Structure I
Amino acid sequence: MTTYTTLISAPDLQALIASGAPLMVFDCSFELMQPTAGAQQYAQAHIPGAVYANLDNDLSAKHGAPGATGTVTAQEADQPASGGRHPLPSRERFAMWLSSVGFANNMQAVVYDRQGANYCGRLWWMLKWAGHDAVAVLDGGLQAWQAAGGAVNSGEEPSHFQSHFALNEPLRQLATASDVLARLQSPADQTVIDARAGARYRGEVEPLDPVAGHIPGALNRPFAENIGADGRFKPAATLRAEFDALLAGRDPATVVHQCGSGVSAVPNLLAMEIAGLGHTALFAGSWSEWCSDPTRPVEKG
């Protein structure tokens, strides 16, 4: 069986489903300003059998905030693996969620959304971080699936039997705020790439976080620049040329990706892998964690 580790095309996914290979498809559709919209989009239309993965509830820690009862349960108070607006859950908590939806270590995972791979990349990265290599982003998302004649279901899907997903050694590197801060003084050892829109990177506007600006020395590549007019990732050679130009001689191995809350940085990380530039690190806490400490330096312009 072919293992897909970066992208999978809609026709290849159709063939994989038809083959009966162990597979789970995840719909990660989400809208940052309307947190309930993704679940509604899933209910309207999704790839048959797909499991819905909610960014806030399934792919982020709970901030240790009080629940509806006003008390913090042990589950809610699990130590997150990052700070920021969308803190990573611990690897152990993530493995419990994967087990609860029936995902097992022998399965190929395919993740998609409707938002230009902005949200499904999070789950792609988290599975790599959990030590699971067989995970791919559906290139072009649900739109490409439907354009290729793929069927869709609406409403709920039958739930899966509980599995036991076992964690393995992380296949991708998680960088912390202290890691990034420690290497600011040695630019040869670290190249920060900020995936936010140019106006936010320059500090001209800041709609989500209390401080505007960027990490000193960070380069800017808005994540949407990885996607072509057809809604798919640009060809590998194009991505390679664009990242080579951005890095301007810097070592790709030193790259740490960030954005506002660690989610939309992943398309840049994935694009570098498609381009053949190797594995790079993710600062999952990103700008929202960085700017929460007034002692950390901020740059504008």
Structure II
Amino acid sequence: MKMVECVPNFSEGRRKEIVDDIVESISAVQGVRILDVEMDQNHNRCVVSFTADQSVAVEAAFRGIKRSSELIDLNKHTGEHPRFGSADVVPFIPLSGSTMEDCIKLARDLGKRVGEELHIPVYMYGEASMKENRKNLEDIRNKNFQYEQLKESIREEKWRPDFGPASMGKEGATIIGARDFLIAYNVNLNSTDLSAGKKIARALRSKDGGLTFVKSLAFFLEDKKQVQISMNLTNFRKTPIYRAFEMVRIEASRFGITIAESEVIGLVPMDALMEASKFYLQLNNFKMDQILEKKVWGE
């Protein structure tokens, strides 16, 4: 078997019945295993992680996109996280027996099908991008350019979709791609100062001279009355979680701000947490095979 992971992000994080309906449409495909479902009310977004053999992965993702387009109206959607559509971002990640080339093909096959059968505009990103200026997700959709702005600009040559029509309905557009494993990691601050938060996020961002393999934004969480530094760590081996956390702590201290808590959204590799443990506990010569569960599982 050639297994892949797919991590679709849907623009609904407040109505559990809708998320459950979408997840059910994905899991109805034989051979699909739902690994995790994360809902965030502030971002009004959910992240679903599932694995499947390549032979059924596209069908499962397609069903999730189709069902979300029926249930979610972007004209009524509000939330802190930037979004293009009901099924906002759908990446494929290679697992055992599969390659990045396999995931690129799956992503493009899915993009073509979504465009032709659902008539939803599709933008390809990451390793599956079809245009160089669409390789990075933030160059397509970001805080300053999302559903509302795309609706006005989609007929322009710059924003012509890779698949599907140059027009949008209530379901918006979908961004589909292939990438390596990504860790979604947030740090919440004991502060309501969003201006300071934006400066901290900028100091972290790779493209602004911060940490390599870090993408970051600052949001205000209304329910917690806290500023959140929301990060995507695109290579946790070269920029580990603890380094991103410490960078937030150092930059926040410049403004007299402390950290309240941090959180991982979705799944995280054991290696990533082990590196953080070794750093903070100052473990010397600790090996992965010293973990009890690893011995029990025989992995």
Structure III
Amino acid sequence: MAEKLPINYANLKNKSVIITGGASGLGLATTTRFAEHGAYVTIADIQDEAGKKHADELTSKGYNVTFVHCDTTSWTSSVAAFKHAANFSPRKTLDAAALFAGIGGDSTSLVSSIANSEPPSLEHDPAEPSSRILDINLDGVVKSTYLALHYFRLPAAEGTDAPKSTKKNLILCASLAGYVDYPSTMYCVSKFGVRGLFRSLRGVAVKDPSSNLTVNVVCPGYTQTPMVLGSSKDDGTRSKAIQAITEKGLWSKLEHVVDFASLCATNDEVNGRSFGTFPNGWFDLMEDQNEGYGGPKLLQLINDNGFANTGLL
């Protein structure tokens, strides 16, 4: 079980890391942890005011943190952000990327959306559904992954102190909504897509002896982040769900995700693993081809953590 391995924080020192979505929530918590242990961290986020504020606060404490505006749906903006991250490091390269940028979905499936729409007519065309969630949560992650793999190849500047761990670390963020039946179509599709991205990369990362890459994915359960707790313009379904999650004690700790990211960035032996976060901890989902693609382990964790028969997973 990979979650039982120790986190060697000394291996973060001098690592050059870019964290998309680093201005709030999971990304900010990971930024803070990495910076506290000596990494050169670039906050890449569309939230300019928050990103600059947090970068300045961490810098004032003596940590190596910078902010760069990054819209992950824009290729030009994303390229500039990754180049900024490499330039920020004294080594002029990139060692790790944690891709947390994302948005929440509405609380309805396509079936519900259709049921609540205008009756069908051959005289009037239906409104086109929004693809914004897919643009950010899937297409943006694919683009950021491409850029991470590209800039991982930059040679380090001579005469600079290298981190102790030698591999390049790609950390993806999906969701338990990518594993279970969950009534938010676009969000589920986007997070299942990130799982597909992970699975498309890990074969090379794990099996190719010449690979200098580790790739892992975290799939958070319900976590109290600004994205999850933020206001919603729906019919109140989200507020009711948040109340139910709280009453049933189903929140996962934000620190569970940060611990996972820290393990992946400090232990080169952790490679090709998918992790889920639950109220009682974070666990390797055992998503291996010969282990049932995470099914048996996930079912056990759902039962152990009180999700069974709640209607919330």
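Every number here is computed from the coordinates shown, using simple stated rules; none is lab data. On a predicted model such as this, the values are computed, not experimentally measured, just so you know. Cβ atoms are built from the backbone, for glycine too; each structure is taken alone.
Table for the structure above
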quantity: Structure responsible for 1.3, with distance in nm of label points 7 Å out along Cα→Cβ at positions 116 and 260 calculated and labels I, II, III on offer; calculated: I
quantity: semi-axes √(5λ) of the Cα gyration tensor in Å, for residues 164-251 alone from the coordinates reads 33, 14, 10; which among I, II, III; calculated: III
quantity: For -11500 (helix-only ellipticity at 222 nm (-39500 (n - 2.57) for each DSSP H run of 4 or more, over all residues; to 500), calculated) the corresponding structure among I, II, III; calculated: III
